[in-house]
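Each in structure tokens, the structures are laid out below.
Read-outs throughout are calculated quantities, based only on the coordinates presented, and are distinct from any laboratory measurement. Owing to the predicted nature of the structure, the values given are computational and were not obtained by experimental measurement. Cβ atoms are built from the backbone, for glycine too; each structure is taken alone.
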Structure I
Amino acid sequence: MIDFFRKVKCWSYVNMVRILNLTELYQPSYNRQNYIFLKADKIKRDSDDRVRAIQDNIVSSKVSTYLDIGSQLGYFVLKLSELNKFTDAQGFEMNQTSCAYANALVCLNNVNNVSFINCKVTHDLIHKTPSFDMISFLNVFHHIVHFEGFDEADAVMRELYNKTNEYFIFETGQFDEKGYYWTDSLSFMGANPVSWIHDYLIQIGYKSVEIVNNFPTHLSGQTRAFLVCRK
């Protein structure tokens with residue numbers, strides 16, 4: 001009975017967020033149990049394409065733990081955990097409503113090995129974080145550069161390298177995406193931002209850095225490089 005009321009509470013929260021537009025629905029809402037939600041998804045960013053890119057470029061037997069930074073509604077963590085049977089999967093999300101929404105989806109879908117933490121990512125936080133077999137850091141780096149400066153973003157990246165056991169999945173805004181508030185902050189990438197990103201990841205220490213695809217975003221058809229790195 002307690003579990004029933006908990007699920008009612010989580011279902012009500014998810015629908016309240018959707019109806020009142022309390023957060024942006026960038027990702028699909030993970031719904032393995034096929035709940036009826038009261039407002040249709042208007043997904044801003046495709047996620048299954050990136051899930052497939054990750055799944056096709058890792059050896060799943062080498063990954064039992066996973067961390068997604070900037071996890072939003074938790075789709076990557078929940079879907080990849082379903083596909084790979086991770087023993088532990090976590091998401092870090094700065095937006096409190098998005099994080100609570102993701103944890104409500106964990107409850108509704110009876111997922112036992114996934115959790116989401118509401119936090120702001122800093123190099124000090126990552127330094128205190130345990131290691132994971134796979135870490136994804138998707139479309140967050142450029143925001144940290146803009147608001148906190150390159151030195152802090154670089155420190156986060158290097159701490160993430162230290163915490164990655166096997167795979168690091170990376171995507172970021174690029175200097176060739178013009179007209180956004182963060183564009184000028186990425187001028188250090190130069191005229192060929194994809195080459196800069198690739199070389200930067202090699203310089204951090206990854207032995208293998210592969211551009212496995214290029215994906216558009218919810219902002220425009222301009223694509224971003226999607227990279228899978230190995231230690």
Structure II
Amino acid sequence: MFNFGHSIKTYKFGFMPDFNTDITEEIDFARSHFNFVEITLKDNDLTKQRIKFLKGKTKDLKVFGHLHWEINLNNQLNVLKHLKAYKEIGVKQITIHPSPGVDLEVYLDFCKNNHIQLLVENNIHEPFNTIQAFKMLFKQYPSLGMTFDWGHSQFKPHSTRCFLNLFAKKIKHIHLHYAYKQNFDHLPFSNKQSSKKCFQFLRYYKIKPTITLEIFYNLVNNKRVPLTKELRKGVILKQLNNLK
């Protein structure tokens with residue numbers, strides 16, 4: 001079925017910093033090894049001083065935004081504060097986690113006016129782990145793009161291929177990580193073949209997104225254990241080298 005030849009070298013890979021590690025160190029690491037950094041801001045990152053620091057620190061490095069998953073999208077004032085902060089840093093792409101019943105129009109207008117691409121990410125839990133929910137979302141908001149989370153899709157049997165098939169034109173970005181037996185996610189891939197399966201699908205469906213390695217844990221005795229700072233860097237570099 002698949003003709004997997006050229007292509008992994010054509011993708012741009014990004015790094016997502018860990019909240020438990022100094023952001024300066026994380027950005028330096030991203031600059032040394034990746035094409036871009038994907039930053040998740042917290043409320044205490046929204047000060048003018050902090051934004052100025054992050055803008056300076058990421059100068060000449062491409063930056064993506066990832067709205068914190070615990071932010072209530074119904075709180076428009078807070079969400080817009082975050083979107084404005086990403087804009088000040090220079091972000092041109094922001095991923096959000098959709099919630100039922102939220103009006104995204106004001107966020108889309110802000111992003112459109114500031115030349116930012118707004119993307120929605122598939123979740124683990126319903127309703128936004130289903131094809132139908134995203135069909136309705138894209139029908140209501142045609143300008144929305146998608147961040148396809150490969151690991152999240154593994155929690156719902158057979159959904160990976162359906163998402164890629166139906167929303168190939170919408171998928172602009174990918175969060176790449178391994179999910180173990182529909183129980184644990186954000187793990188490193190156990191072998192080269194399991195990680196390259198993603199690229200076989202992307203090639204088949206002619207999708208050329210940017211890709212962030214979203215790996216924060218390891219599997220130890222069937223338990224998900226947070227990776228330490230130094231161990232995580234080594235694990236992610238190994239994953240990156242396996243992909244390339």
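Out of I, II, which structure matches -0.52 when log10 I(q)/I(0) by the Debye sum over Cα atoms at q = 0.13 Å⁻¹, for residues 91-218 alone is calculated?
Of the structures listed, the value fits II.
13.7, 39 is what came out when Rg and Dmax of the Cα atoms in Å, for residues 27-66 alone was calculated for one structure; which of I, II is it?
For Rg and Dmax of the Cα atoms in Å, for residues 27-66 alone, the value 13.7, 39 is produced by structure I.
Another one. Tell me which of I, II gives 4.7 when you compute distance in nm of label points 7 Å out along Cα→Cβ at positions 11 and 211.
Attributed to the structure labelled I.
FRET efficiency 1/(1 + (r/R0)^6) of positions 99 and 115 (r between Cβ atoms, R0 = 25 Å, to 0.05) computed as 0.50: which structure among I, II?
Structure II accounts for this read-out.
To which of I, II does the computed value 0.94 (Rg/Rh (Cα atoms, Kirkwood Rh)) belong?
II
Given a value of 2.4 for distance in nm of label points 7 Å out along Cα→Cβ at positions 147 and 179, calculated from one of I, II, which structure does it belong to?
I
Looking at structures I, II, which one was mean count of other Cβ atoms within 10 Å over residues 75-82 calculated from, given that it came out as 23.6?
Going through each structure in turn, the value belongs to I.
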